[in-house]
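Have a look at these structures, which come just after this line.
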Structure I
Amino acid sequence: MRKYLGISVISLFCVAAAPALAQEVSETAYIFNSLSFLMNGFLVMWMAAGFAMLESGLVRSKNVATICLKNIALFAIAGIMYYLVGYDLMYTGVDGGFMGSFSWWGADDSAALAGDFSGNYAASADWFFQMVFVATAASIVSGAVAERSKLWSFLAFTVVLTAIIYPIAGSWQWGGGWLSEMGFADFAGSTLVHSVGGWAALTGCLIIGARKGKFGAGGKVTPMPGSSLPLATLGTFILWLGWFGFNGGSQLAMGSAADVIAIANIYVNTNMAAAGGVVAAMILAQLLYKKVDLTLVLNGAIAGLVSITAGPDTPTILEAILIGGVGGILAVLAIPLFDRFKVDDVVGAISAHLVAGIWGTIAVPLTNGDAQFGVQLLGVVSIGAFTVIASSIVWLAIRYTVGIRAHEEDEALGLDRSELGLEAYPEFASGSRSI
């Protein structure tokens, strides 16, 4: 009798405690979801350092300080503009349409503070994670148009890109816009982030023009080696590391075992796609040029990462390697192709981000049965068309007002000295080896 009485008391306690226990679990999920946004967000923020180092290594010494300044400035501008305009334009009141509202963002955690955790995560955690993505899109542009664009003119373009162009494109899918209604799939942004940045970079390169001396008569391409391949390699490794947050955090939850398993699989697929891009780029470079060009391999790694970003949650490990490998091959082939059309992309950003981004987005249905090739292609074309038109308007407006191309003598001297009045490597520039 005592045994059964004990069981009854325990059962009664469990029934009575169930609502409180459910609330505790909900609060725990809320905490872990928010923590995932914050931790993965600062990994993505670290990519800003990766872009700065990669681009610094691939531009000439006389422009290194300028490219460093552009990268830290654009990150700051992206944060401010995404707060003032971008976030609400991307997420507030889209409702199957083409954009949200023009308003300032403000955090509202009153429900969670009152004990209602149905919002799933802290508002500021979400904003922070979304903000570092827009900075990534802007970073793609800085490397492509380096060494001949004016500092303040480039930053003016960054203002519009981060406040208007990127948020509108993002609202079509992530904000619940018309592409989302059609079933377009872009898990972490092969198109919404990387292709948007790539299209903006391509239009910038075409409108600004090539660096002086890059292309000669008869289509001859004059190599302009960068300042530091070790620095570029370090930047690539930092980007590789940051990409785990980029893709893993896009699970948008870490409050259950299923979410954690998904994040782990995404991390592995992200890593292996990059590995596939590296190996494929090495092999193709050897076959084409009889030598392995390190810069092509670095872009192969990035192209592999970009390729898997549209769908890192559904492939097997082998499929991720193959998707990344194709991305690496496409980047290696695209770089000389753009040279042939006299598109002067200093760091190969268009090949690694735009070309691989298109491939990765179209490849999603190969591993995700819920995605359709036609819808994926529609997303690529529509976002590409919008970004090209909007970017062209902004670039041309800047060109015909304040100007965007550095003066020929400033370009020859180097933007570090002409625009900043300092040099990244003054000892080497002056010929002094003193310590």
Structure II
Amino acid sequence: MRIDPWATARVADYDRLLKEFGIDRFDSSKLPNPQRLFRRGIVFGARGFDLIQGAIDARRSFAVLTGLMPSGPMHLGHKMVLDQAMYLHSVGGDLFVAVADIEAYATRGLSLEKAREVAIEEYIKSYIALGLPKKRCQVYFQSTRKAVKDLAYRAGRKVNFSTMKAIYGMDDQTNMAHMFAPLVQVGDILHVQLEEYGGPRPTVVPVGIDQDPHLRLTRDIAFGHRLTNAMAARDRRVGVFIKSDEDVEGLLGMAEGVASGLGFRKFKKIVKYKALYIEDAEAADVLALDAAMIREERSRNGLAFFTPSSTYHRFITLLTGDKMSSSKPDSAIFLSDPPGVAAQKILRAKTGGAVSVEEQRKTGGNPDGCSVFDMLMAHLVDDDWRLSEIKEDCRHGTRMCGPCKKEVAEMMQRFLGDLQERKAAAGETWKEFVVEDC
């Protein structure tokens, strides 16, 4: 299996994808009042989410990074990412929204000026209409954030052309701007841990599964820059473990000094295992300990970060049965669609119904993989009991596709009508959200 972040993709077997790419199955049971995408299993996978769960449980600071590609109109698939990011913000995360104007220039051929226009008119104003919070939230453009570009350049030392070919399938025809674009995303994800943006802390990036290559690259780079790693061992003891084979005793001494500075006093040093166990620490102390270790490492080698976490949502089957795509207007509901146009798209949509009404009454419909039911599940019905009722009525042949489409079309008309009114009212308020660095 290959995942390409710049191409339309479909996934037939998510279990196989989890296994082949080493992604953990996502468990929403510990989240406080999980948003519908999380609790309904639409968010199906994650990497390193235990760090974020620990921060949520301990009410410690963490960062949420999401981004938008200003290359076309915003559709409901883009809204899914924002819904996740805003939920994670609501449970304690500081929210950063990156406008990927450099990536749009490198991979889609847009000028920075055009990318800015599209970002503001199609995305940022829509984000505001959808409820983007003002507190602990900032929107920025890649092209104006020096810290992002600097980190991209420095991160490039840990990457060679073979790695880019293996992850992205790049070849001799790939232009250098395109090749550099993933490193700019590395800068996006990691810069939120710099002191001027909140300091070292766990960071989560909610994305569609097609964006996993960027996360794999960033996690490898972040991990590759670390000298130490603080964690709770299997025996529940808290330890700092040295990753380098050079100056192990010196690094263990550094770790003991950092831990002492945090008030810990009971240590057991095992040079053979490159480990310093902190016997008066608990699992809840790991985040603060690792943040302190990161700051100390930065004083030595300049780059150290928490390895970023990620969550992955599955593709929603929509209208024609494809993944939502800005280049295929009939396959998606765009937030700028006139409500009547969106309603007509739904009335023509592919469903999970039988070949005839009589057959459906007899054998029932199939809501799994039905574009109309997916729309209800992801966007239009928040009541789990009501959604379950709709699903069972479909399966038992008591809910027909025609009336179902009509009901969903009316719901979408109301949703888009209200949203577009709020977007029009946003006016120039987008300036209150955007941080212009230079």
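In this comparison of I, II, the computed figure 1.9 for distance in nm of label points 7 Å out along Cα→Cβ at positions 143 and 383 is attributed to I. Calculating relative contact order in percent (Cα under 8 Å, 6 or more apart) for structures I, II picks out I as the one with the greatest value.
A value of 154 was derived for volume of the Cα convex hull per residue in Å³; which structure in I, II was it taken from? Structure II accounts for this read-out. Taking distance in nm of label points 7 Å out along Cα→Cβ at positions 79 and 295 as the criterion, the highest value among I, II goes to II. If distance in nm of label points 7 Å out along Cα→Cβ at positions 279 and 335 computes to 5.6, which of I, II did it come from? Label of the source structure: II.
Computing distance in nm of label points 7 Å out along Cα→Cβ at positions 55 and 423 across structures I, II gives 2.2 for structure I. Consider the structures I, II: one of them gives -13000 for helix-only ellipticity at 222 nm (-39500 (n - 2.57) for each DSSP H run of 4 or more, over all residues; to 500) as calculated from the coordinates. Say which. The read-out comes from structure II. I, II: which one has mean count of other Cβ atoms within 10 Å over residues 135-142, as calculated, at 18.4? Structure II accounts for this read-out.
Taking distance in nm of label points 7 Å out along Cα→Cβ at positions 31 and 415 as the measure, the highest value among I, II is held by I.
Read-outs: derived from the displayed coordinates by stated rules, not from any lab. Remember, predicted model here, so these are calculated numbers, not experimental data. Cβ atoms are built from the backbone, for glycine too; each structure is taken alone.
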